[in-house]
Structure I
Amino acid sequence: MYDLIIIGSGPAGLTAAIYATRAKLDFIIIEQNFMSGGQVVNTYEVDNYPATPGINGMDLSMKMREHAEGLGAVFVTEAVTSVDLTGDVKKVITMDNEYEAKTVILATGAEHRKLGIPGELELAGMGVSYCATCDGAFFRGKDVAVVGGGDVAVEDAIFLARLCNKVYVIHRRDELRAAKVLQDRLLSLPNVEMCWSYHAKSIEGEGGMVTKLNIMSAKDGSEKTLDVSGVFMAVGIQPTNELFTEQLETDKGGYIVAGEDGKTNLPGVFAAGDLRTKQLRQIITACADGANAVTSVQEYLLTH
């Protein structure tokens with residue numbers, strides 16, 4: 001019986017582990033992947049986390065992990081298959097084991113949203129990608145497309161423009177949603193072509209590899225075909241919470257309802273990071289969530 005089980009090892013989970021070790025809690029942190037960090041691992045450059053300008057996501061993640069391990073945090077690499085969060089004793093079941101704890105912090109983050117267009121799933125990993133920094137090097141000197149208009153899409157396009165011959169940016173509106181500094185940088189690049197007010201319709205391939213992206217005008221319905229070798233999807237994220245939604249209250253977007261203190265509708269269950277309701281989903285807010293959640297755990301354990 002642990003004091004706490006942390007599920008997830010992104011910035012929220014890793015920060016929670018750091019605070020939990022300092023609080024002398026008996027806990028484990030369960031992660032599905034061998035590499036800690038969550039989505040941050042796939043970030044080419046993190047320029048908004050204080051005191052670490054220009055650090056790449058993998059390095060930042062490893063520093064967080066090393067910090068937690070150095071304090072004595074115990075990591076378990078197993079896939080969680082089900083949870084029972086309703087009783088006083090919380091149960092976390094994996095493929096190999098069943099763990100029990102007095103409290104649980106859910107820090108499973110979010111994942112890339114799919115467009116659901118023809119060819120997307122069939123050509124995933126064969127030219128369709130959700131991570132420019134992971135796969136961009138495979139498209140050096142080639143023509144590619146980025147679908148989306150937020151910060152991630154613009155960052156992806158800027159990164160790819162350094163490697164690729166040409167980058168098309170497909171956005172369904174006539175203006176970007178990204179931060180102005182990112183927009184200015186993107187629009188100054190000579191090998192970037194904006195496809196304003198278009199949305200992706202379908203992806204085609206030959207020999208199992210992407211060759212074309214078909215796009216449709218949101219204004220008049222006209223269509224164009226772009227000859228590209230890669231299509232990078234950057235159309236948002238969705239919470240990774242399918243294991244918890246039947247037991248926890250969620251908002252209309254599927255995010256777990258929890259305030260800054262991390263408290264959910266179930267006593268002893270706390271949410272931290274991108275899977276909870278919040279205004280801003282960034283590394284720094286995920287870290288703050290992890291710290292706040294552990295503080296709430298300590299308060300709960302004192303009274304139960």
Structure II
Amino acid sequence: MATETKAPASTTERTRSERTRRLLIHVGLIGFGLIMLYPLLWMLSSSFKPTAEIFREPGLIPWSFTPGNYTEGWNALQYPFHHYLLNSAIVVAGAIIGNLIGCSMAAYAFARLEFRGKRLFFAIMLATIMLPIHVVIVPQYILFAQLDWINTFYPLIIPKLLATDGFFIFLMVQFIRGLPRDLDEAARIDGCGHVRIFCRIPLPLSMPALATTAIFTFIWTWNDFFSQLIFLTSPDMYTVPVALRTFVDSSSQTSWGPLFAMSVVALGPVFGFFLAGQRYLVKGIATTGIK
């Protein structure tokens with residue numbers, strides 16, 4: 001007669017304990033995620049509330065549903081809100097193109113070329129990552145004022161073409177260093193120079209790093225308030241962050257409902273761009289972080 005074999009009690013208890021631990025971890029992560037999402041959900045809810053009810057009823061459920069905040073906020077400023085969205089789109093597009101061109105070329109030089117002072121320049125480039133913008137904003141303003149670039153988009157776009165973002169240079173350097181040098185040697189034997197090698201081998205193979213650069217540049221430039229406030233002085237040149245600031249008036253009543261409504265609108269492109277490139281972002285960070 002066959003005897004049934006039972007798992008030892010210690011193994012069963014260990015399995016049960018492991019399941020309980022995983023359940024508690026997932027519950028904790030879900031709770032932490034809800035805490036992180038609460039400000040965003042509160043802003044979304046407040047965008048449908050009357051201004052007088054926003055701080056009087058701090059809950060997430062709008063008892064007085066007011067979708068008119070969106071139409072009021074869209075036309076509340078000197079120009080319709082799509083004007084500021086277009087300005088931000090121009091600045092962001094220029095910054096992305098500039099970083100992709102400038103940083104990829106600088107990264108190829110550091111990763112593949114040999115020149116005098118290479119290590120020194122690479123160390124200086126890494127040091128600029130730790131340099132806060134508040135240190136360089138005054139000399140930049142003086143320089144751009146002498147070039148008559150104040151109240152234009154040039155101070156926000158042209159420096160990107162000169163590879164001023166050391167973080168993205170370092171990101172691409174790490175990626176290009178992981179590519180086989182045999183491909184470069186084969187192209188050089190076929191008569192390719194550095195320009196053709198760069199355009200045909202490292203650049204197409206660096207798509208994850210380029211996508212990561214584009215996503216981070218989009219998010220950081222779209223949300224940038226400080227430098228855009230410094231260099232853009234007239235309302236017709238305002239971008240979205242600066243335009244949102246004009247809703248807050250210290251001398252009169254602030255229109256919180258329209259402000260939250262336009263803040264939700266301003267977050268739409270960020271979420272859309274991030275979700276569209278999330279796959280490349282994860283791949284780019286993973287492939288550059290292990291080298």
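FYI, it's all coordinate maths here, none of it is from the lab. Since we're looking at a predicted model, the values are computed, not measured. Cβ atoms are built from the backbone, for glycine too; each structure is taken alone.
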Open item on the list: Comparing percent of Cα pairs over 24 Å apart across I, II, which structure shows the greatest value?
Closed with: II
Task: For 0.30 (FRET efficiency 1/(1 + (r/R0)^6) of positions 73 and 177 (r between Cβ atoms, R0 = 41 Å, to 0.05), calculated) the corresponding structure among I, II - done: II
Task: At a computed 12.6, 35 (Rg and Dmax of the Cα atoms in Å, for residues 41-88 alone), which of I, II - done: II
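When helix-only ellipticity at 222 nm (-39500 (n - 2.57) for each DSSP H run of 4 or more, over all residues; to 500) is computed for each of I, II, which one produces -7000?
Working: I: -7000; II: -22500.
So the calculation was done on I.
One of I, II was used to calculate mean count of other Cβ atoms within 10 Å over residues 201-208, giving 17.8; which? Intermediate values should be presented prior to the final figure.
On the way: I: 14.8; II: 17.8.
Answer by label: II.
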Task: Computed 39, 26, 21 for Cα extents along the principal axes in Å, for residues 113-216 alone - originating structure among I, II - done: I
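Ranked by distance in nm of label points 7 Å out along Cα→Cβ at positions 169 and 193, which of I, II sits at the highest value?
Going through I, II one by one, distance in nm of label points 7 Å out along Cα→Cβ at positions 169 and 193 is largest in II.
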Task: Structure (I, II) behind the derived value 28 of relative contact order in percent (Cα under 8 Å, 6 or more apart) - done: II
Open item on the list: Once mean count of other Cβ atoms within 10 Å over residues 49-56 is calculated for all of I, II, which comes out largest?
Closed with: II
